[in-house]
Each structure stands twice: as structure tokens, then as C-alpha cells.
Structure I
Amino acid sequence: MLLLQQNKKIMEKYFNTIKKCPLFFGIEDSELRTMLNCLNAVTRFYNKNEFIFEAENPVTTVGILLSGNVHVLQEDYWGNRKILASIETAEVFGEAFSCAEVKSLPVSVIAADKSEVMLVDYKRIITTCSSACVFHMMLIKNMIKLLAQKNIMLTQKMEIVTHRTTRERLLAYLSAQAIKFGKNSFTIPFDRQQLADHLSVERSAMSAELSRMQTEGLISTTRSEFKLLC
């Protein structure tokens, strides 16, 4: 009972964040509160570098980031790490693997900072409940749209990493971020090592290339802040 009350308090604390989640687009506030109970949603706190989903394990839940920072990553046999995606507040993760009912995850999801996450049983999302809530079909529609959008994002990521040189990958990534934010100044969700992992390049080579790009007047950058100059 105490755990249930704590979970309810956290839900209320982050209700405005939950409303922004694309999974719940078009659902009224009153219906959303009822739906969260219907979905048996729970909240979890994760410390920095703690696994939310770990590779080689099955996953049956969809995660929604309430606070903090979460990375989707892949490690090879020797422990070399690639950051495939950075999850932003109110974004969904794990939906594709839950939908596919994979028995062994090919990636891990880790808290890059202290983070709070809402977890929802995927089958509760795609199966209409006994009370037949009016907005459940919209929930299913939103999930299908999310899966399609993630597929498009994956295609865009592949386009970036297929570039042969470190400079080409950097320019492709920074260009995509400028288009995403609609301006030439923006902050990326990675530090230098994380950006290198995301682009699958060596950090030292990437840092040297960024320095050259600044000298040439292509960019201005401080830590995670970037400005495209021409």
C-alpha cells in the first residue's frame, strides 16, 4: 500500500511531463489518469550508470523518461561502446523490442544521470482493457506512429554513420541537429566521449577534427554547445 501511494505521488509530480509523451497524444487529462491505472504503470528511480534494460535479457515493458538522461547503447565482445540514441524527457524507449517480443536484447538502456522512469507493460498498451476505455484505440494508434518514427530516425542515423570520414560524420550530425532545432545554435545531449561513441569514431581524432573546423570558421563549440557559422 505504501509503495502504491509513493508511486501515485510520483505520477502526480510528473503528470505534466507524462502528458507531453507522444504515446498519450490526444488523450484528455482525466482519461489519462484513469488510463495510467489501467496500464498498471509504475515508476522507478535509477542511479547514474545503472541499467534500465540490459543486453541479452528479454524486455516486456515500455519506458518513458520522466527526469534525467538515458542512453541506448551497444557493446561489442571487447567492451567497445556505441551510443545509438539519447532519450529526452517524455520520450519513449524499448517499444520496438517489446513489440517484437525479442528473447535477447541486442542493446542496453542505461541511466546517463540520475533518472526517473515510468514503465508500462507493452501488452497492456496493445490490448484493450476489460473496461473498454474510449481512448485506448488512440493509444494503440500513437504506438504505431511511434514505431514508424523510430524507424525513420534509425534510417537517419544510418545515413550519418555511412559517411567515411570523421569530418563528414560530424558535419552530417551537426547539420541534422540544426535542422531539428530550427537554428544554427544548439546543445547536444552528449559530452565529447559520448559523441564519439554515437558517431562510431575515435575521440582523439574527433577532437582534432573539431579543433580544425573551429580554426577554419565552420563551427564554434564549447563543451556540448555548438554554433554552425557557415
Structure II
Amino acid sequence: MPAHLRVSLADRPGALASLTRALAAAGANVLSVTVLQRESGRAVDDLLLEWPFERPWDHVIRAVEGCAGARLHGLRHIATAEAPPDTTLVGHVLAQPHRALEVMVDTLPALLLADWAAVADRRWPREPVTASPQAPLPLPVSPTALPRPRVLVVDDDPVMVLPCAESELRLLVGRSSGPGFTRTERERCTALLATVIDLARLAYRDALASPPGGVTASLVERASGEPRLPIVRS
């Protein structure tokens, strides 16, 4: 079964190769490696492994601990063995621009190796307007004021909260266990959200496009500051 391992290593030649060799010796099949960020002489890496669900983590943990300077940030089983590229989200939004936020909520967990995503209204922050299947109910507590994206830990679970343009809406992304969200993940999610909003606004301004509905409609109207355009059919 696929597993998500996050570690930090000394940012020097051979460190990652030593870890992958140790994992292979422990019986883990390394499927992919992603370098999340480099900072202060260290690198944070995500590794996707093949590891039987019924087998304890002891061998993986010892493999990490046996590599000089390696630190374990998180280890858990996940549903998919491959994180799709960000262009997957863009393609889905272009196909359904009138459901841009709903599509983003459905797609983000796989992109970010998260467990769930949801959109909530600031005034009722624990009631999702739209949510992925695994989102908790009620949603985790988040700050009332949200001038910028935040990374939180709520009841021991990592949560990322982002304002949706100038609207009352906010995007939440969470993991039910495992590593917290990094600065790089926060910045990546912020950029994806801005792109999705821009795509929805462009489609919304096209008089030939279908009008957005539901949560995307309220976001686009508030973000653009313009009334809904009439639909003109030839």
C-alpha cells in the first residue's frame, strides 16, 4: 500500500541517496522523491513508498534514524501512489469554470498529499459550503480574521487556511495525521487558489460561457466587484 514519508536531510551530495538505499534495504520500494524546500543547509523531502498496510513501521523508522542527520517529520499510509501535477487542477477548472472552487476542493487533496479540503464562509467557519468526501464535520476551528494564509495545528492535525480573494470565503486543507504543512506547500496552495480564481473570473466575463453557480458564483462576483453579466446566445 502507498505510504507518505517526509524527512529532512542535510543538503549535501549523497544524503538522499543514502536514505533511499537504507529504505530499500529495509524492504521499502521507493516510488518517487520530491524535494519540498531547501533552507538553512537542510532539505525537506517527500518520499512515496510501497509498504504493506499490515506491516509495522519499525524498519522504515530505523532506516531513517540510521542516516546521519536525518529527521523524521511524518509517516503514514495514503490512498494514492502518485501525486498529480498542478496542471491537472488547471485542466479540470478549464473544463468546468462555473464550478471552479468545487473542482479545486475535489482535486487539492491528491495534489498536496492531504486528506481533505473544504470551503467555508468566515461567518460560519465550521460549516462547509463545499467539501471533499473526507472533510471532518464540523470543520476545524480557524481564526475569525484571516488577512493572509495560515498554517495551523488543530487537535494535533495540520490544517492550512487561505482567504479566497476579498470574499467571506476561505479554503481549508487538512491532514488527519502526518506531517504539518510547510511554507512551500502554503505558497504553492496560495498560487493555485489565485490561478483558479483568475480562471473563473475570465470565464465569468465571457458572455458565451455558462454562468457560474453556487459557491464559485458568489466568489467571482465579490472578487470582481462587478454584477453578473447577461448571457448572450447566438
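Values quoted throughout were computed directly from the atomic coordinates according to the rules given, and no laboratory measurement underlies them. On a predicted model such as this, the values are computed, not experimentally measured, just so you know. Cβ atoms are built from the backbone, for glycine too; each structure is taken alone.
Quick notes on this one:
- Origin of the value -10000, where helix-only ellipticity at 222 nm (-39500 (n - 2.57) for each DSSP H run of 4 or more, over all residues; to 500) was derived from one of I, II: II
- Looking at mean count of other Cβ atoms within 10 Å over residues 41-48 for structures I, II, the greatest value goes to II.
- Structure (I, II) behind the derived value 101 of volume of the Cα convex hull per residue in Å³, for residues 81-176 alone: II
- Given 17 for relative contact order in percent (Cα under 8 Å, 6 or more apart), calculated: source structure among I, II: II
- With distance in nm of label points 7 Å out along Cα→Cβ at positions 33 and 185 derived as 2.0, matching label from I, II: II
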